[in-house]
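Pasting the structures here.
Values quoted throughout were computed directly from the atomic coordinates according to the rules given, and no laboratory measurement underlies them. Please read all numbers here as calculations on a predicted model, not as lab measurements. Cβ atoms are built from the backbone, for glycine too; each structure is taken alone.
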Structure 1
Amino acid sequence: MTQVRTVDGRVAGRRGQATRQKLLDCLGEMLSSSPYRDVKVIDVARRAGTSPATFYQYFPDVEGAVLELAESMAKDGAVLSELVSDRSWAGKSGWRTAEELVDGFLSFWRKNDAILRVVDLGAAEGDKRFYKIRMKVLNHVNGPLTKSIKELQAKGRVDKDVNPAATAGALVTMLASVAGHQKGFQTWGVKQAELKPNLALLVHLGVTGRKPTR
């Protein structure tokens, strides 16, 4: 089991770990309703029912706590690889794989929307720490998807001129962009029930180069 330590290196006890987790939970809730840079240590501490001094025992500042949340989210993103790894792209199974990938990806983004917005902002501003976290999340899908396209190519089912890494990267980037803009589609009159199958169609076409068998 990973030991939780305070800023000065001491191992936190059970009570300390619970306090630390509560601070992270409260910060996550605040990020859902407040701009990242408007969140202050004193506000997080008050929400958690503790003091700023206690906050500083576990985190150097708000950004340090945000990075903890982001790293945890990125680890949870490992479930995304299961949507692609060792999945079939042939026939009706291929269409099901595309549908489940889209559904799982969009669901993960909705669940972690607040922290992902902060990660995207930090990455866009050139912060390498947030950039690495963003890439860690996307690589959970990009790696297995690249492998799937290579396997299809080896079987002669995908054109030899297709670059698997480039194709997978383009598809994953598309998924991330759409996932982060889900509310925007509603303003265009596009419902989730309409978005998902159309996005799955694009993914299936991108991977296999063929229309799906439904």
Structure 2
Amino acid sequence: MNNLDYPLPVLELVAALKQLPGIGTRGAERMALWMLQGHMGEAESIARTIGQAADSVTPCPVCGFFSTAEAPCEACRDEERDARTICVVEQATDVIPIERSSAYRGLYHCLGGKLSPLDDVEPEDLNIRSLVERVAGQPGCEVILATGSDVEGEATATYLHHLLKALDCKISRPAQGLPAGSGLSHADTLTLMKALEGRTVL
């Protein structure tokens, strides 16, 4: 006699939910059973919202942050921001903790990752060319290299520094406060504020 298990459609739903970051087998099972046990209306609403977000959210054509309808994002459209300061981050998600620190009111540039030869991530895989073009078009601007303090983040910052130092710009990097070996997503608001306020010129 075989041990009883969930029907195949349930197992397939669990397998699909496990693809979400941070969701293990038990978490996926709970989510699947919640949907199937009287919450299909909410599940269908969530599915529609996911589809709408996937269809409407695109990278900002200027900085790479989240935007809609292939138009510049809210930060790039904000005329009150300091357009002569560009904060370079690894991922679009790194913008949010910086914004929540309220210590920075300039523009951003999202690289879409960090240099990592072991993972086959080379300079041409990142949004580096567009960064050089932005900086070249803003003589005298400041570029804050706010990549992570891990090995790959430091290597990315060093590469960008060598690339940008030939241009007419001031290059800085957040100094104290960021925990060694981790990225911006692990830093609290006060730590980020201190790091940005205490940045040093390279």
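Please state which of the structures 1, 2 yields 2.8 when distance in nm of label points 7 Å out along Cα→Cβ at positions 78 and 150 is computed from it. Show your work: numbers first, answer last.
Details: 1: 2.1; 2: 2.8.
Derived from 2, not from the others.
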Could you tell me which structure in 1, 2 was used to calculate helix-only ellipticity at 222 nm (-39500 (n - 2.57) for each DSSP H run of 4 or more, over all residues; to 500) as -22000?
1
Compare relative contact order in percent (Cα under 8 Å, 6 or more apart) across structures 1, 2 and report the one with the greatest value.
1
